[in-house]
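Each structure below is given as structure tokens.
Derivation of every value follows stated rules applied to the coordinates shown; laboratory data play no part. Remember, it's a predicted structure, so these values are computed and weren't measured experimentally. Cβ atoms are built from the backbone, for glycine too; each structure is taken alone.
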Structure 1
Amino acid sequence: MSLIKQHIKPYLGVLAISIIATGFSVAATLWQPKLLQNILTAIMKDNQDKVNQYGLYLLVIAGIGLIAGIVNTIASASTAQGMTADIRETVFRKVQTFSFGNIEKFSAGNLAVRMTNDMTQVQNIIMMTLQTLVRIPILFIGSFILAMNSIPSLWWIIVVLVVFVFVITFISFGQMGKHFGAIQKLIDKTNNLAKENLMGVRIVKSFVQEKNQDQNFKNTSDQLQNHTTQVGILFSVMIPAFMLVANLSIVASIYFVGNLSKSDPEVVAAVASFMNYMMQIMFSIIMGGMMMMQASRAAVSLGRINEVMKEEPDINYNDEPDHELTGSVEFDDVTFRYFGEDHDTIKDISFKVDAGEMVGIVGATGAGKSTLAQLIPRLFDPQSGTIKVGGYDIKDLNEENLHSSVAMILQKPILFSGKISENLRQGKKDASLEDMKKAAKISQAEEFITNRPKQYDDIVEERSANFSGGQKQRLSIARGVIGSPKVLILDDSTSALDARSEKLVKEALDEMKDTTKIIIAEKISSVVNADKILVMDDGKLVGVGTHKQLVENNDVYREIYDTQKGRRVK
């Protein structure tokens, strides 16, 4: 609830309007049966003036109730939508402060569910609270008192009604609770299965896995159907049970009123209001039960959202002023392991790269190449050791200073829906058209951008579906070089390019004399001309030197080189 309290202040005015409107709506609801009783009494006494007078009052009260109900709904919806939007934005801003480690702890999909599905549950409970929390107790107590006042001698019928409705509500919603919990989990599972199959449809069809995937989805869908059916059965029993209790109460009321009318004829006029109040008592209990059920679901969602808000970022930046950085990079006895792992991914790594050098990192799959590179822009913090860029410990640099100086281009390019220009400006927010053209020329993206109808303002569709793998990779490279970073890290980021484009990109990168290039490569041919090559093996740095030196002196490098050249390892 603390999260809701933090965001309620801007909506206190609308909240007050909602509560006041609820009060007027409930008052109108409670007073209408009493006016109806007065009208029936006047009809029995053949008093037309009173009938007209109370009839006018009834219309006015009904109008007030209608207007109050509309105002309450609008104010409640405005408050619920506004507060939920604010909370969602707060959570999103919190997630933006997370390191890769924090995000991996939750998983990206899990965080997305918390900011969508869980937020919807919170929104629903805020809306329901404003519409019913004030209404239920006033309606229940008011109806109880007024029903007693209408026909005091039938008080026991009201008590019996309340007891039976409470028992039915408790049993029904108690049984539904466990099903709702299972339904929520199965909905998540169904969504994940559908998402995975739609995103991996090429794999499914390539390996003829349609039947297996269909069976997996059917099993989950059947479980969801079973739990939903159980809830439907409970509802199908619960609603008739409520109506049976209500109708029996009405029959009992009419029966006993028939006896009372002999001594007090005016009691007949009170029957309608008495029964109306009984219905309101019953529905207030039902609404209360449904609200409790919804509140329990919302409490779980709020707890999940609070887990995100309480999570402390693994990486915190200070507010030190910007430093003029060069492209030098230094690792001093650096060790790192991922969250939840029981072994180090890289161990005791030490090396130094001078500004402007081209450095290659090679090694077998899982040797720790990408992990080592990700530590330079501080996507993770090592457990021990020091990393310096431009002679400064990266922990002493503010976030913008570091990330404007170090750019990383990933093997799997990720573009955001929007325009080509918007994607390129992520690398430099104030990039001009000339900056974009220069970056596109380096990345060899210019040739296909200029052929598109709107060129740099052309649309990038969702998941960049309107670009080929090579085009996406070239745009990713353009985004990385557009800001002229001091250190440029390429994590096998030319793997989707044809030989000619790869050669042209490398030649263009060579012209960036002031930028230190760190190239992670599976193919030794990609780094054969590097000033320095780092050889990784099982998380350790086992060799540093030029291609010629390593071929002569390093067994791990020579084995990789000979394998790729197709020669037999001696």
Structure 2
Amino acid sequence: MDDELRDRVREAAETNALLNAVKHDSEAQVGAIMGPLMGANPEFREHGDEIPGVIAPVVERVNGMSGSERRERLAELAPEKLEELEAEDEGEDHPLPDLPDADDYDTVRMRVAPNPNGPWHIGHARMAAVVGTYKERYDGEFLCRFDDTDPETKRPDLDAYDAILDAIDYLGFEPDDVVKASDRVETYYEYARDLIEKGGAYTCSCPQGEFSDLKNGGEACPHREKDAETTREEFEAMVDGEYESGEMVLRVRTDITHKNPALRDFVAFRIVDTPHPREAAAEYRCWPMLDFQSGLDDHLLGVTHIIRGIDLQDSAKRQQFVYDYFDWEYPEVIHWGHVQVDAYDVPLSTSSIAELIENGDLAGWDDPRAPTVASLERRGIRGEAVVDAMIQLGTSTSNVDLAMSSIYANNRELVDDASDRAFFVRDDDAHGGLVERQIVGGPDAGEPPLHPDHEERGRREIPVAGGVAVEGDDLPPHGERVWLKGYGCVRHTRDAFEYAGDDIDAVREEGVDVIHWAPADGPALRLRTMDGDVTGVAEPGLLDYDADAVVQFERIGFARLDDVAADAETESVAYFSHP
């Protein structure tokens, strides 16, 4: 990081630290301002490892100010931010807008409608986060309806049903009802028959290309004026499996001259020869299209408010034709833009992730490199942190960018206080490899605190008799000193660390670097990260934890222990959460 960028980081950090301190009327925390800082300044992200060290002195300076001094300084640097904080103090601020006409309904009932063709990626979590939050605000109901009526193009994955419910649970919500559309095919048939009787649908055997040409020209196909009896007979033949795929469809009769060709006589049912993977639905060959099935279910299952992508505006217009035939009121609709997620090289696409897993490029849906909900959970990131970041995006019709740093900042606030500290020395080229040195003189062990803010938790004893391991980049030149955190000052001789005392002024006044370390014979650890696996050694106390515990590896970041070995020779595994 050059000096110019370092100055910009300090300036931005001061504003964010002041905001954090003034908003919460308490001392600012480095972890709490990292997310906003990185989110507002994407060019800082590639220097994520250096940022905490640059901003720590700035935060300390802000924390030394009185409350009035902080407000005065914030008024100088960012008066508009201070005004926003003062406006928030006058009333509760909701990042999500009020639902339209919510008071007109006895119970607000909203749905997530996943296609279970795979577990959820991070983008999918937005709908559940927002719907679940609205449920809590309005004391409403949350429906999870699996729209699994496409057994061919978006073929359901039998494991995905439970995986999606697990993802919703991880986010902190429990659906009031869970429905599989593939269980409701007979219901769709009954309403299709009613629609035929009402003159709202007809069977069509036009080849797809031929019908498309007619539709685009605003001309009716020769089957459009077919009588209801013939249509009913042919539809029953579809249900009975008497047609092959592509031979016959049932169309909703709309307006063949409508200015939007996409709304002209759309398909409601088609034949799919590929059997559904669910045994209970495998017998069906006549399947509803999503617009027909989803529109029908929204009414029959009592949905009052729908959130859907801005690119699906035509869906509501198609479904409105069906609602008009049945004289139903259409639910309230909110359209929003797509969410893009930074920090990943893997596309935010279920099919792309599945392909990478199949090819062996990813180890599974919970691989730390995968932009999936399962990956976040395995990395030890709390569902609450994801929800808070998602609802901050609001419901804008514009596409929005989700900075992972905002999730990390939220999670840091949730886990920091409870997470014990530990040392892990990485043996990789990016940090100069692992270097071992004997200690000459000095105490037999280091005793850093389990948590710097909680002395009552005690200290961890780290022996040095067998030598210590440090990262190559931290090794000082011969004759120079370095401070082993929790142990003391040592001087690097030709082949050892010679103890040089425990006077902290070496750090405070003389600028001796503080580094982390571990016993050379400490337990082996593999840290799985978004950039690949990193191996090294940790301190012995790591073996005392249970799997699923979250610790903070000092100078590295938070990690969730995934597999804790029984001894130091066997490799333990942890998943990196974030800095």
Structure 3
Amino acid sequence: MAFKNYLLVCGGTACESNQGIALYQNLQRELKYQGADAECQLVKTGCFGFCEAGPIVKVLPDETFYVKVKPEDAAEIVAEHVLKGRPVSRLLHGADEQQPVRAAPELDFYQKQVRIVLRNCGVIDPDSIQEYIARDGYAALEKVLFEMQPQDVIRELELSGLRGRGGAGFPTWRKWLFSQQVANPVKYVVCNADEGDPGAYMDRSTLEGDPHSILEAMIIAGRTVGASQGYIYIRAEYPLAIQRLERAITQARELGLLGADILGSGFAFEIEIRLGAGAFVCGEETALLASIEGKRGMPVPRPPFPAVKGLWGKPTVINNVETLANIPVIILKGGAWFSQIGTGTSKGTKVFALTGKVRHSGLIEVPMGTTLREIIFEIGGGIKDGKAFKAAQTGGPSGGVIPPEFLDTPIDYENLQKIGSIMGSGGLIVMDEDDCIVDVAKFYLQFTVDESCGKCAPCRVGGRTLYNLLEKITRGLGVTEDIQKLKDISLAMQRASLCGLGQTAPNPVMSTLRYFMPEYEAHINERHCPAAKCKELIQYLISESACVGCTACARACPVDAIRGERKKVHVIDQALCIKCGRCYEVCKFGAVSRG
């Protein structure tokens, strides 16, 4: 049945947690109440990516894009747009700035994006296998089963240049080839969906919006390497993704796309879900495998690598969600097509979770080689509140902090490594002039210290020592010798830690020392935090010449640290002050200074 209009409602976690469920229900009710349900179909999709502007409603076929939609807006959308064809202007992006943008493709946020991994997110109902099939879903699997030999698949992956998107960037074709060449009747395929980086939600959104693409890729991998069993290792904190994966597995099995004799080809493959307990270290492949086996998630030395000896000692292909999502497209369009996107050594696209002090945060997918400037200032709309850009952090806790002089560096594996960072799984956090670099490094060290499995001393002891030194510096107790200690311990951790977590944990420290040494020196030599973030190094003072005695600061102070009569100069008792900054925020006369 053809409909006049289609209402696509974001059903990702971010929008659903922001009244998105109530919005969907209200639209459903209004369509029926106003008699529009016969000419308009309501579809709950996955994430549109423009998360900062959610909940989002998109109207097809005219591509009208409504942002920050509330449940109470449902009646007007149906009455005006669906029934009368008149867009609701106040819900368009930019309407509050008198610069409304009606159609999604016209938004700067989408202009430079190329969606391969996210091709179906925000387009189809992830709970409908029919909608996935309508978008060429499982066509790649059919091609692999009936038109290609395993070596043909390997050849296309090699031609594509696809590298692992989980962080290491290892060539996907080579990993599959290793497993394929091992003579063993039992092999496994594992999807690593244990996404643990702070601020990262790329894999979660892909699974929520397009679960069948991961199933299809895993079956293709099984066929190629000779495996008959797959596991999806996913964080238990992703209930919506788990729910949609479970439904997708059931649907695929019902249609003969999973299980015994897939599509009559004689090939059998099963997929099971395994829930992780939230340990960041289980993102490391050997720790992940140990967790699937029911053991404590701790890494083991390599070689042998999992591709040769992995799960229960059998050859195991492990790819993360983003890597797998590329596979069906590469099979259908060809490795040569894919290799035309990106740079010489980093092919295809990369999905980033763009967060932090950027105007338009969200989930984006751009060609490899796109610069930080393009991502932050064109796609992301620049820095919030007119502040100055200070740094960007890529690669999560294992990545580095990138200063302004590298804004025009094309983002790929090699370039990021040259400037002291890594691609990682795709977290990209933007910082402005109000962020303290030393405090940022301390935040990431605290995370990795908490998440360390404790198996090896370089990570267990080194990480804690680094954190303690940074804590000492941010409290105004640092000494010049601490800088060299930070460098020495970081180098030891990089060289001696057992797994990638410990080896890369010092990256935030090393990169900030490299590019922001003056800020460390200010903390140590001047007992001053330039960004006024470190409380022990902040002092709030009231200017005698500017204070008018309005008492606003005294009334806002939560600990009664400010004394003074009305219309007379006030004074802050430094012994009582807890450095909360409320006096600074409420003063309308600029009488309170922070330094």
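Quick check: 35 is what I get for percent of Cα pairs over 40 Å apart, calculated from one of 1, 2, 3. Which structure matches?
3
Of the structures 1, 2, 3, report the one carrying the highest value of distance in nm of label points 7 Å out along Cα→Cβ at positions 64 and 272.
Ranking 1, 2, 3 on distance in nm of label points 7 Å out along Cα→Cβ at positions 64 and 272, first place is 2.
Identify the structure, out of 1, 2, 3, from whose coordinates semi-axes √(5λ) of the Cα gyration tensor in Å, for residues 136-447 alone was calculated to give 34, 21, 18.
Source structure for this number: 3.
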